[in-house]
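Structures follow.
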Structure P
Amino acid sequence: MQLTSQALTDGEAIPLEFAEPSSGGENTIPDLAWSGAPDGTKSYALTVYDPDAPTGSGFWHWVAFDIPTSVTDIEKGGALESPAREWENDYGYKGYGGAAPPAGRTHRYIHTVHALNVEKLEVPEGATQTQARFMLMAAQIDSASITPVSSQPEED
């Protein structure tokens, strides 16, 4: 599989418009396009994960799934339409949450498309995000990622 973006590049800084408002950004969803899904793909999921967050378990910025195979991209600032579902991110709301690293070291933001072997994840409303991600990973048959970075200067 392959994941591409006009806005994001591996190892390069995430443009401010895609950052969380607390970091001065606009929380705009970046454009993403994917191709090359393997046979047996019945739906897609999208995640954004910061493994460098100082939590011991990273920080999940976006968990979306039940994306039909007819959808192979999302436009800049776009939205996912039903039957796609978005789960609560670690900010505490459903949907995309942009980069907002604490001051100091550079953080990686792993944007991943997951090819799943089911049309719909059996994740009931009220399930935790961890439970949703467990179901997502159990159904994954392939994935592709882009890993841009973000940092905030040290405070004086």
Structure Q
Amino acid sequence: MKVGIIMGSTSDLPVMQKAIDILEHLGIATEVDIVSAHRTPEKLFDYGQNAHTRGINVIIAGAGGAAHLPGMVASLSPLPVIGVPVKSRNSIDGWDSVLSILQMPGGVPVATVALDGAQNAGILAAQILGATNTEIQDRIMTYKEELKQKVIDGAKSLK
């Protein structure tokens, strides 16, 4: 099982690193690349049409500004796509990215997480894979127990 993680430019990497990190923590392989919807359209088409032939099972696509990358990849790929709106330097407080990814036309779904929410994108990708893979599902359940324990420990430290 492998998750493809793509982004429009290297400036998106600090945000997208959170998806890479959580998937690594959960023991899920990733393939990371830069694919710009506007500057490398041929690469975008190749990636979208062929990711599933390289063993990718889910795609996480992060983009800022006009944020066409997730939707364009979803239009070309049979795989589930999770969009991560990235607040970039040319962004309108990130809202342009959120709306560009969120408002997809019927027939071209993109699961959309919060602005700069790459960690949740990684968890969602793992949960998608875990629906048919009990080993991954067990790791997700362990991760959620760890989250629960952090809250319990934090509450104890207040007393």
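Here are some notes:
- Ranking P, Q by relative contact order in percent (Cα under 8 Å, 6 or more apart), the structure that comes out highest: P
- Distance in nm of label points 7 Å out along Cα→Cβ at positions 82 and 114 from the coordinates reads 1.5; which among P, Q: Q
- Parent structure of the calculated result 0.96, given that Rg/Rh (Cα atoms, Kirkwood Rh) is the read-out and P, Q the choices: P
- Answer label among P, Q for the case where mean count of other Cβ atoms within 10 Å over residues 74-81, calculated from the coordinates, equals 14.1: P
- helix-only ellipticity at 222 nm (-39500 (n - 2.57) for each DSSP H run of 4 or more, over all residues; to 500) derived as -15000 - corresponding label from P, Q: Q
- Winner on FRET efficiency 1/(1 + (r/R0)^6) of positions 50 and 90 (r between Cβ atoms, R0 = 35 Å, to 0.05) once structures P, Q are ranked, highest first: P
- Distance in nm of label points 7 Å out along Cα→Cβ at positions 10 and 42 from the coordinates reads 2.2; which among P, Q: Q
Read the figures in this text as sums done on the coordinates, not as results from a lab. As the structure is a prediction and not an experimental result, all values here were calculated from the model. Cβ atoms are built from the backbone, for glycine too; each structure is taken alone.
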